[in-house]
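Listed below are the structures to be examined.
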Structure P
């Protein structure tokens, strides 16, 4: 069995663009007609450029090879151009291709991918969601605790037992910054009000995005510890985990990080420095399914847990679930609401979700099929990147 062709889908998301401005999928086809699908996450270039980058990697390292040769594919692409380092562009492209190979392997062996990863260790996957605005409403949910509490009640009624929010607000290319006393007070009151609204049956996840200096993060952590969040997410930028370790050493709140990290090498640095006890790799950026399992194994040695990141499309979501089901030190999975709306429209059969949990499928491979007609009918025509930071400093 050899891979003989590839096709890239760049799909624009409709408003409110939950999951990013666009999603990039890659489909591989073998000489026996088996197809596999993967997702490339958040390469920091316009998707028209990313499409050409994917085609180049496929031509150099994929066409004519076996989808079962994951380790060989990985080392060749990772070493392209004499690099051999965690490049988020190359590794994200590799992630999508590698995921598609796993989909093919599962279909060829008539097994769901989780069985190829060691089998299920759980029968369902606990999920959490950001507190998103109500349909058609503005983003005041992020600045108004009353509205956030109203939305939290809706999610709890749906079955969610964990909710994430970022009251600190926008992030800038000039971060990290020291928060003002006014913002520290606002955030503390926001967390307090949410805790009082949801009680002790629901976990709260403080989802910052690298906006703070270590000193500012420690000041904020001291204020909110009494409300017992499940985690304090990426309080400092991702490039210096040694500085994040200063925060971890000064708070009882578990530190989570990883959505902007790539490969086992960067996550090993996090663990070596005791920077975080919860790892949030994005399968479409970190190196794919096998790389995620390797990181989880390293984390297991340190008694750290994984909580895979998801701000992407439904293919990365499906890949996450196979890792979650087969990984002993899995904690919780990010979801975008109940994965309804455009996420489900892009699949021929939606991901099974019920009362706060994803449920496993027994279908071979990833267990999902991209609806190519819907993908083709929603091309991306914008100029924005997947996510963008403010280009000026924030006070």
Structure Q
């Protein structure tokens, strides 16, 4: 009798172990954000407290190769269960072939309170389906070294004339006013979106999207003309200065300002904890004029349409749409989360959030990266030539307009 009971108990325990093993799910999560790996592992640990039977392996790839690696894997019917996707046109390159699982709002109710623009960023235009939970917005700002400003008796400029005057004072003192170079192509688009959006304005963006203006519009060409006025304040040999070098010029205190994205906040602090810096929006044309920043949504979390763990992956997306996730993401990564109700203890991140109240879109990324030639590539290449003195602002506007006109009917 004792032996029979022991046998029954052994069988029961074995069956329970087998059942638990069958219920356990091991998911993979791919991303291009290598610098954020520790933060995501902490966020995943929080998810595991809610879903202890689900394990998630977070893997990262080189940012410049990520889209190719991901598309290749998905085309083979493989790839991760959870996918860190980009937004806008880059989303469509993986959503359009049917590689991603569409998301219904009722499946993740928290999404109903997200900003409409964040949902648009992760929605495919062709079918109107949402494919990812948005994770962060980015804002283009001008960083400045507060110690260098104080040492040389200058304050953060508000107007364009003040911006040029501050730059001249710094240059006369032997300090590089602006760290940026133009060798890295995408940095030229950053310069446009950071330094001069207050000149072309939010109405220009609306007019272009509506087909009532092109990039030959005097508002845009005039803004580019302003950009050419800063070449004397860039580093010597700026046409050969790449993005990492520009970062180091600012981080080491050799340059007083840096035009870049809000993603640099945490990065700068990590690389130089002793660096004292602040941020400002694009200088206004005149005192009292609006000062605009360029914004965009950086990506989202999607589910592989071929995942064998659809419900578990969807559970993680529900977690990613929660306030707890958004709050911790903001704290760990210094990003502006689109999750409603998230607050920002970091004073600089809080400033970014305030700047976003007077924002224009990062035009090419948001509106003209869906076809080839990409508006971003056109702008990057032509502005690179313009900053080297090889093209005029009017020529830039003409080339960009003609390139986009090959597929954008309002420009034809």
Structure R
């Protein structure tokens, strides 16, 4: 008797679990089928007689240190937040002198410190566990729970950027080189986004950035820790974004990021050094003091000696290198479509500056390459509907056949 009850219970559980998984798969099949098919125009590299310098309004006394990518303990630790409570995050980042540290839990907006005037809501979007085509949503008031968690093509990636961009201030492709959720070749065609998480401890994405820039996409850098255990000094204070703003209200920060008045920092960590030493070093970091265009010459200075300056152009090619200088400069050539600058400073600290770009007018205008191909989308939807009809018809016929056999017996 007990054996029959147990078997019946296990059967019910198995049916319920199978039904749940089946419904979940059906839901995501619908999500995939509902995604429109996009066409993409061929990109055009930057061109024109005007050079746009994102640092033209920079004030060297207004740099603020930001980290937008940090995970707290959530969902009983399943999402790898480990022991990072909100208070722990406060304590560690405040000790390192951060002006802002955004908590970006997976598919959840953390409202910690939402009563503060500098609070910026955000979260990490994406369910995918293998390819991890994730986005860092900065300035998002609500979570959009739709995702394409299994495989993604160019249409699903573009549609996700478009949809998230409508629902927040920035949809930032996150850790693009990590597990290759975003492929380098994708960046040739993807548009309608302003920021790219270029430096992340899990992988740097300079190839992605240069692919986007080389094809005329005015994309600016973000650097983040992406920390999962804030109590581990080796995980924090490695990558961050310096933003030039006097007022730390969200709109002023968004404006600085939108216009490129920021740069990414990779701060070298000596593993297992005392945290107090790290705090002292990071508080003494130099900062950018000048990035100015004088005619066609770009001048760059920091508050310390520049051990090495690299000027990078089309395709990620090094245009010029200077070493051990107080001031680095590069004369931008007519054929240079964009020029970005990498700076190596003492203690193996690196600054990655946003690019100077060419445009036909003084105010840059960003081009969209994507458009919904309604003919192809409609045709695919008809094919999907026909496939669903055939499957449902086959299931109904099979059930009717079983009923007929049962009645005849």
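Just so you know, all these numbers are worked out from the coordinates, no wet-lab data involved. This one's a predicted model, so the numbers in the text were calculated from it and none came from an experiment. Cβ atoms are built from the backbone, for glycine too; each structure is taken alone.
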With Rg and Dmax of the Cα atoms in Å computed for every candidate in P, Q, R, 20.2, 63 is reproduced by structure P
Given that FRET efficiency 1/(1 + (r/R0)^6) of positions 40 and 160 (r between Cβ atoms, R0 = 25 Å, to 0.05), derived from a single structure, equals 0.95, which label among P, Q, R identifies that structure?
R
